[in-house]
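Rule-based calculations on the coordinates, nothing more; no lab input. Keep in mind that what you see is a predicted model, and the values were worked out from it rather than measured. Cβ atoms are built from the backbone, for glycine too; each structure is taken alone.
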Structure P
Amino acid sequence: MKHSYIDKYSDIDSPVHRIDPGIKLLCVFFAILCIVSENSLNLSSFIFYGIIASIIIGISRLPLIHIFKRIFIILPVIFFAAAFYPLSILIAEGRSNFSMQDSSVTIGASIFFKAILSVLFLILLVSTEKFHNLLSGLRKIRMPSVICIIAALMYRYVFILADESMKTTLARQSRTPGKLRMSKWKVLGNQMAVVFLRSWERSKIVYSSMCSRGFSGNFYSMNQRRLKALDIIIFSIFGLLFLTVRFMDEIGIFLNQ
């Protein structure tokens, strides 16, 4: 069965892909920290964050359709979270008039841009690096090993669940062509039970195979990357750029004095 991997574009040869995964993780965490801590009444800063993200997308050579598809998955949640903030303020204060110049509208727009930009940088992270390299990067920055192991096992076993789901769906459609005579929900419920049982049995076989090959709770890689001076320079430039955008107003006030 063919599955869509979250890191299927990680083999592209670009300057972004060649950055150390630990440095890449730190850059994304730092970018999200700057974005979410931005002044909610200052929307102009989000334009600069968007320009930076666009430049990175261009350098990484990721297909735009790939990025848009993943943003559209979370877009309804972000939109309603942003839209309901000014509405909740309006209801709480008991006002009947509504103005687009209201501060609650600006804060709602800020929530929207913060969420979109944060998700965009996370998409760039997982699309430009293989998943096991990201876990290796998390271990480098001292993430608890139990979290890395759980994430690695989830990533491996979710494809077993997807594979069994596709197989059982194909088998059901071949046996019951056309309209279902039984209740749709009853058929889907039975199929979910079969998927769970088949995945459980298959996952035990996979785990036994892992133990027979010496699995001891840690995942090791033969291609461990070493931190280079260029990675440190990239992180310094990236951090300085985001700090400049984050404290742009304060820097302007200081220079005017």
Structure Q
Amino acid sequence: MAERAAFLERIRTEVAKGRGLFEASTAARPERPADAAEAIRRQMAERWPEALERFKNEFERIAGVFHRVAGWADVPNVIVDVALQKGATRLVAWEPSILGFDPRARLEAEGLSLAVAAHVDIDESVRRRHRDESASAQVGVTGADWVLAETGTMILISGRGRPRATSLLPDTHVAVFDRSRLVESLAQVGVLLEALHVDPARSMSGAMINFITGPSRTADIELTLTRGVHGPKDVHAIFVETP
């Protein structure tokens, strides 16, 4: 216990030697989360073009690959192109009703196999099967609950039909979203999460909230940057014009 206290005190001493880049403070929790979330949605209905442009710039700065298509029917074509470029033959995806489109027919026409996550009758064997399918797949296809413009981050909440393995285990992650998912700041994400979790009927069945900012990368070993150690080495975002 004494060693732990000494260790923490050394950290405090070092941190106190210099100021941070900015002052950090705790954001106030909204008294009426649903109303605050609705206000954000109204704001973003007008400001989404600027948010999308900033997201694209930040996303590409961190080696993300951005695509823009006119409608949901165009999305499977992009997924096929990504798979063929990567030499992929096996893909996994969230359940189609959650994705908002079903890419199976288009992928199967190209000889690509697609395993989709189960939405009902889920037990441990079903979860294990999808983890195994995700581990052997080269491409994982998901939606995005929110897309954060200021950092080029995509936020995914796990749950039935939308397991986190789909985005974390394949070498390439493809996320699809429209303008309704765009937000400008992390503070807005906090408000939307508050609104989601105060209403049990809207809360997800999963426990994980993943903030994905570009491909996985680490420089732990000899400061050599390596991609794909803790997650996908390539991340694609497909923006659909039609809301």
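Numerical summary
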quantity	calculated
Parent structure of the calculated result 0.55, given that FRET efficiency 1/(1 + (r/R0)^6) of positions 17 and 161 (r between Cβ atoms, R0 = 30 Å, to 0.05) is the read-out and P, Q the choices	P
Identity of the structure behind 5.2 (criterion: distance in nm of label points 7 Å out along Cα→Cβ at positions 9 and 137, calculated), options P, Q	Q
Which of P, Q leads on percent of Cα pairs over 29 Å apart, largest value	P
Structure responsible for -12000, with helix-only ellipticity at 222 nm (-39500 (n - 2.57) for each DSSP H run of 4 or more, over all residues; to 500) calculated and labels P, Q on offer	Q
Relative contact order in percent (Cα under 8 Å, 6 or more apart) derived as 25 - corresponding label from P, Q	Q
Structures P, Q, by mean count of other Cβ atoms within 10 Å over residues 169-176: label with the highest value	Q
